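Alright, structures below, take your time with them.
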Structure 1
Amino acid sequence: MNCIGRIAVVLALAGCAGAACGAPRDWPDALSGRLAHIKETRLVRLGYRENAIPFSYLGPDGKPVGYSLDLCQAIVATIAEELGEPALGIDYVHVTAQDRIERVVSGAVDLECGSTTNTAERRRLVAFSPVIFVTGTRIAVVKGSRVRSVGDLRSRSIAVVLGTTNEAAMRAIDRLRNLSLTLVATDDYRSALALLTEGKVEALAADEVLLRGLLAETGKGRDVRIVGEMLSFEPYGIVYPRDDAALADAVERALRGLAESREIAWIYERWFVRPLPSGQRLDLPMGPQLRRSLELIGLPPD
């Protein structure tokens, strides 16, 4: 098994690509992959989500913003340095939970900068950066609901976003616990939240951090609460094409540089601790799992 495979299996959270596996920076075919197209067009296409708050979403001015996009912009700067370009243009390309992987595979985007979980199934199609966040599936219910855990949802309906690992997790839990759930799949988180607040479903299942971001930005935190245990493990990464050693090296070096300089901790605080552009706050300090993952790529211990 190669280095990437061993790290994925043994450490899971750390990620491994390019320089992390001991590969040289000066790849003989450095411009035979995606970097060749970027060099020719002087443009990097970043895939963004519309409401994956605070990772990738449309801010108050209608422009894409977020934690993952800040990290991708740092990767673009590293690519520009690698190519000897003073600067590269950025084209923001809208992607959805349903088409984000296909858009990377097809070449429609160079980097997918959202809230995408690194899974074995997805790694057969695309590559992932080192971990940029760790969360898990939880359920949200309206205040006043008697639901306290997933077990209380037996024979009830629950909203999920189509194409997410949360949908897969809830289907697996339904089978294992024989809950007879009715899963109602929507295209995005706002639609799923609307089903919940309008009383059309009993609960909403999504990554906890995305639930917190959604409730903060929509002002629904007074009406909806998050309950129950963590139902899945979701390590996020930046997504890029498989089998492109030069691009993998640039992604790895960019995130390692952010970690070693502690800049990644400052970027994290901007989006998870300080007020968002809307003025809302998540008040979500960095957890031990993410901190340990970032330490593995160079973040100095506290």
Structure 2
Amino acid sequence: MNTQDIQHQLKQYLALRCALGFQNPTERRLLTDFVSYLTVEGLAAPVRAHSAVEWAFSSARHCQPAARSHRLGVARGFLAYLRATFPDTEVPGTHLLAATKRPVPHIYSDTEIGQLLSGARALRPADGLRPRTIATLIGLLVSTGLRGGEAVRLRLADVNLSTEPPRLNIHKTKFRKSRLVPLHPSTAQALNEYSAHRRRICDGALCERFFVSDKGTPMPYRTVSGIFVRLTREAGIRGPVGERGPSLRHLRHTFAVNRLTAWYRDGQDVNARIPELSVYLGHARPQDTYWYLSATAELLGLAAQRFEAQASSGGLS
């Protein structure tokens, strides 16, 4: 195996990953860097496990252990693919570096959500579209659990408020999944009101995106996310600059946890309804939705009570 071989295999691997719905620019960048490292160091024939470990540390010496573990995991996936064609390829073990611990998301309380909405409505200019855009976006994420990027990329044609029920068309996003997202009447009303402000303030200078700036141009996700972080700091939900904390994506976690909690309180069969929530959220597998069960003490307590009730009645036999 020479340099051309491994570069060709990388292209094939990335194409396969893309076809399976994995579109991760960071992973692509890391693998390109990994192959470059092997090429420069003359380590392409055959690839040894220690080379992957050395690369994982090479430009991440001052990073957290989780970052190095992630780099090695990315390389491990490619090397496992490579070994199918070049059997001499070595794949590093799964426990060579500290594993990444998935952080527990922040679940926003009703009070915190109210503070964020008030902060958004107070943005400048007071008579412009910006305060309404951010407030409506936050409200939409709270009420639907959309990914932030999905909401920001909504087009006018994707927002169907005159249908019964009102719904959003979410086109191929993560894992190339598309879905319809039904809306609560109050959510549809809020979107209708925003649409009216949008038409009036922008005076016709509009793009096809539903959420736009005062100039009628798209609102980039990075801009929306940055404004949201500022609002969380002003509300005292997040620490000072430089500290990590609650972010826009945690609104999605909040929606999922609140939905599961409501089902438990209503005495519904949560296991039977998890697939519904999984489809609504656009998850690739129901297992991804089950992770939310560990997000809050209240949810864990309700799940434990249900388990104990089933166990005492013999429902688990």
Structure 3
Amino acid sequence: MIISASYRTDIPAFYGRWFMNRLEAGCCQVKNPYSNEPQEVSLKKEAVDGFVFWTRNLGPFLRYLPEIEERGFPFVVTYTINRYPKQIDAYTPEAECAIDHLKRIAERYGPRVATWRYDTILYSSLTPREFHLENFSFLAERLSGCADEVIISFAQIYQKTDRNLSMAAKEHGFKWWDPPAEEKKSLASELVNMARSNRLRLSVCAQRELLVPGAEDARCIDADRLSEVAGHPIDAGSKGHRKTCGCCQSRDIGAYNTCPHGCVYCYAVENEALAFQKFRDHDPSSESL
């Protein structure tokens, strides 16, 4: 089984010590997000094909990667680097810091270990179309050669997303909007060309209706990539967590409402106060996150 750690929260940034404790123990408890019933997930070598780490700040986790490698676990890192204003991404690290992290893991483990995520693409008065064109170009030039794929997605406006975005817009004095599909596809087409010119393949995450020529369907949890890193085949069928998700089958060990990065468009957090409270209450020695 491929272990996802985690699209529900940022384990490398905030819960690395907990993860290593659970790796040592050989299992963890994961609560079902709907029933709240705990389930045990084995983290023993014979049960785990590899890990996919999702993060916006790999810095605190860098010291653990050599031990994970020494234990014989292959891994890949999907690293979100957006370079957004702090009114939108309050507590993410500066882009230069994140770029350095990605360069370091590429040098140590190879360019197939990391993918760059430029998501969620949010249209606002702080981040209009022109911002994304300039920003993406800036980042792509600096990440060329460190990764071979960039994954994009556009903001999905759930009820909680609408509420959190509107609260932040009122507090910080900006406007946001959800552009029509044709505008999203137009921007994606330009990003495809920018990516290609910087030796990056562009893929679109779980939004197949926005695929444009030159873009591919994203597989954020990718058994083929993990197989290359591991040096042997990993058999994992396609079973994404959404209908339009291209991911391979995996088991996520994170928990919603636990990431205190403060990204106002986040689908995984009801509100910032709740996430901070859960982070403060976290016990690294507990079986569950």
Original post:
One of 1, 2, 3 was used to compute Rg and Dmax of the Cα atoms in Å, and the answer was 23.4, 66. Which one was it?
Top reply: 2
**OP:** For structures 1, 2, 3, calculate distance in nm of label points 7 Å out along Cα→Cβ at positions 233 and 257 and state which one comes out highest.
**Re:** 3
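Throughout, read-outs are computed from the coordinates displayed, never taken from laboratory work. None of the values given here were measured: they were computed from a predicted structure. Cβ atoms are built from the backbone, for glycine too; each structure is taken alone.
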